[in-house]
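**Q** These are the structures in question, set out in turn.
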Structure P
């Protein structure tokens, strides 16, 4: 695998990412916000005075280091070779000279250009770009200032060697001081390492023209043959929010910005959203959700889908791990025979294996792979949660979990060494941590059961004292002398919580107080230790997880509850205001309402129904009918109002009070 500019050859990745520092002061933030303006101004004023070539290398090294760090964080394997064009300049000069010797390039004003017309007389040009649309714009963007340079024989002749201006990077050459063109860099470095034929060449679809087409032309002009690359793998466009990613739009994010969180993404012309932190695994799942050669949509909603998939798989592996703790110690004593249910699940495992294999063989169709693995997880979850089965076969579920784990590690979604993917230890010794958590959670379940059975405060206190004096003492004795931070933290939390239960029992607190303490363990105490506790009827399952993930889930749950509460109060306020408005409108007798509408009516019958419009013209039959209909509606509403007032003299005051109360509740949220 060779990693370099403009794509990759045989494997690896190519490209760089910017970055940013943290901890800005106000002055630093100000400077950062106007950095582009300052940089452009300094470049224009002082750029031509730069003579120290090390400045350019230091600048590139900074982003090269960030790139390698980001790739390591994402779990991308290192390339076999890391290429820098600055280390290949002599080879570039020789390569260009041979192209000139072969008659396919010429010098003009200190630069060297590729002769497109001469090349087309014996070779096929633009093999990868079949549409002529936007070709000129793409060419101009790639060539920059040299796109319209004097001395070129054809407007599409591209630069192999660029004459350097003052202050630009430069090297000596037969044509004067200059620097390599964009396209020649890749042709030279790949040829130097891989020879006259490349089997696979990769890169983004936007590089087809001019970059990859020009790479082919250069190499084939150099070697004198017709095919330098056997296969191109072009990845699809990346769309950010609702736009295609573009340097000009500045709508891109660096990898480290995504991991840090806080970036602002535009989701429409008028709406933006602040992104939370995301993990490398969530990002890789997002990548797998899209076919590699199709457009990819990097947006808040698609990231949320990736996070949802991660949670589904993580919950599954956690459930399998919990099932392992229950079944493996007593596997030899448990019945292992299969019923039709197990045979059906086994067929689903085999079907999934075949479908995943076919999807990977079908152009690496990773979206289908994720879909089929998700279907297998659903089938396993249904099996594990089926309370009607007298015996569940752990080995069958284990087979499915191990297979999914293998595929995830194949795709780089998981890089752990445990039996199952997505399973993390909260630290501590694997031998004693399960026992500590089992005991803690079992005691909590006993307290919950005691509340359901109306156990007395004295009995609950005795149960808590026994847990502290016997269960905890035994666990501490087994773990004594071993460095197990998480085990000690679990035991300390167990002790503290059991003491809280005993204190509540000593005070004679109601049963609701114990249930609140049980909720506190599940929602606050254990998550801080990296433990997810799930209540299941009269039982429980605990799973190890990242404390930061659990904290974010708790915050998102609280935020969702707060938003739901706000929406509920807003709806109540709207209804209360509507009731008040209707009561106010109904409080006036309909005859008075119509007589007050002088802009509509001028005469009325004895009952108060309009007979003439504002101009004095008698209403026709249809208009008269509509007026009578409106009068009857208002008359019915007014009767309801008077009936309410007859029942409750404070009817209007109560409606106004309800509106005021709802408005105060909304303001307090």
Structure Q
């Protein structure tokens, strides 16, 4: 109900009714509503009278603005263009129409280009190397429900994430003259840059090249190139150029530096000439031919730039004095002579230059002409044999001759290959140019390297005379470093005669002594003596022997005599010695009994079979002299013993008499038999002994035998 005189707001369908106190009615439709609205009302007069009526309102439709949200996108610098949809889920038309895009931006982009389609899709491409934020304002429109269409602005913000761009470089070139000032430059000059703005750095080690020279590269890109001597042509060097990584990591590219070395004419070289010594007899003597070389052309002439001082003499060509700066052809240079000034001795000199076919002149060179003193000569030593064993060994005496003076020293001109060993004087290595007096040259020694692969070494020397001249043709000392190991053994034997009776018995000993000598040119180790004689006992060793060393005390042999030795009358045997050289070579020798040059067995004669007849027996039971004993008969088993009485009657006869079970014990066993228990009577008997030696020679002994009881 409405209360007159009071303002009121009443909600109705699709809106609200606002009634003022005066009764004025205002209808406010709901948001975005359009169409007919009707609501009834009743008027009451206060006295019970009422009247009913409807309020009819038509809400006319208007076009609402599109609703949009601002868009963003992210991409990589120089990467794939950014794409998207400006009319995505956050963008609508309250009136329900499909939104349309103006294909021309309201503003932007500032750092790239954008293609906008009417349906809202877009493609954004940033400028090359741009990174950062680019803002584009676009216009979004509905389709007018009702017309006209409404449009609003929308913002698209694109963030371009930076990436490190590779450096931009241009290949460099440089030009220089052959053998001239080295070429310099900067590999990071104006044509080289980093799109990201960092300072470029250059790897100081080239990727490749140069092939005909050397280059020094600094990190800031500056360089110095020096070609090989006499090289001309093109040399290509590839280098690596890097930025400093903004952002990291750093990026590197290769750059090529091409250096052209233009050819120039190389000056020839004039050769230092030591002319043959001449005698000052007032006549012209030939001078050694002037010579020169040219690496890139031909020597075409020689210029005499400085002549000898007048006190030395005069240089002539074809008998005519040469003048300063006179030009000689190569043929004329072979015809120079020199006349020494009267009384001059020493070395005359003049200076010349060689010129080539490019008109270049050499550095001046000198011609030395010895006058009045003949240079000495030096003798080669063709075969100095030394042991390759690492020890210092003497060099034979150096020799030389001087026709008009005396050799006072020797100059070392060239040393042996360092790998072959060391040449020393009193233990100190010598040097090239060192002078050795004749006396101290005797202390010159060479220490070979045992591991040197060759068997030969050499050095050169030149004799120096008392006039100060040195032999112009040094002599060669040739050293042979072959390992020639050698060993020898002498074996001597001594019968020890242990019972001092002068005869050999079984069990008595023989002592063997050994003299062992190193006959080679290297030291020996593991020196061992062996002997195949059964029963010999060897003591001593192993030992080592230096070159030339002899040992007589380290080894000894002992041997016990057996019956077979006594029967034979001698003991024969031979020893063997072995040793190892520094490189593992096994050397050996069989013994000799006298000399190191022969290999004859050692033969020791022994006297153990001498026949000695003990011509008295007393078979009386006291166990003394119970049998007829013949010493040494055991060596001669092929024997016969006969015993006769004083009447010549055979009373005993026995073959193979042996002093034991076949011995005469005073019992008759001959033709006349005496009762065995009584035995033969006391008396004088006569014995006959016959025997054969080892060579079947027959021997006989006979004499009186005294029997006593």
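FYI, it's all coordinate maths here, none of it is from the lab. These numbers come from a predicted model, not from an experiment. Cβ atoms are built from the backbone, for glycine too; each structure is taken alone.
**Q** One of P, Q was used to compute mean count of other Cβ atoms within 10 Å over residues 215-222, and the answer was 15.9. Which one was it? Kindly include the intermediate steps, with their values, before the conclusion.
**A** Numbers: P: 25.6; Q: 15.9.
Clearly, the read-out refers to Q.
**Q** Supply the structure label, taken from P, Q, corresponding to Rg/Rh (Cα atoms, Kirkwood Rh) with the calculated value 1.52. Please report the intermediate quantities before stating the final value.
**A** Values: P: 1.13; Q: 1.52.
Derived from the structure labelled Q.
**Q** Quick one: distance in nm of label points 7 Å out along Cα→Cβ at positions 39 and 343 came out at 6.8 when computed from one of P, Q, so which one is it?
**A** Values: P: 6.8; Q: 15.7.
For distance in nm of label points 7 Å out along Cα→Cβ at positions 39 and 343, the value 6.8 is produced by structure P.
**Q** Assign the value 0, calculated as helix-only ellipticity at 222 nm (-39500 (n - 2.57) for each DSSP H run of 4 or more, over all residues; to 500), to the correct structure from P, Q.
**A** Numbers: P: -17500; Q: 0.
Matching structure: Q.
**Q** Between P, Q, which one scores greatest on FRET efficiency 1/(1 + (r/R0)^6) of positions 55 and 287 (r between Cβ atoms, R0 = 41 Å, to 0.05)? Let's see the in-between values first.
**A** Numbers: P: 0.70; Q: 0.00.
Looking at the calculated values, the largest one is P.
**Q** A value of 0.00 was computed for FRET efficiency 1/(1 + (r/R0)^6) of positions 71 and 303 (r between Cβ atoms, R0 = 30 Å, to 0.05); which of P, Q is the source structure?
**A** Working: P: 0.90; Q: 0.00.
Matching structure: Q.
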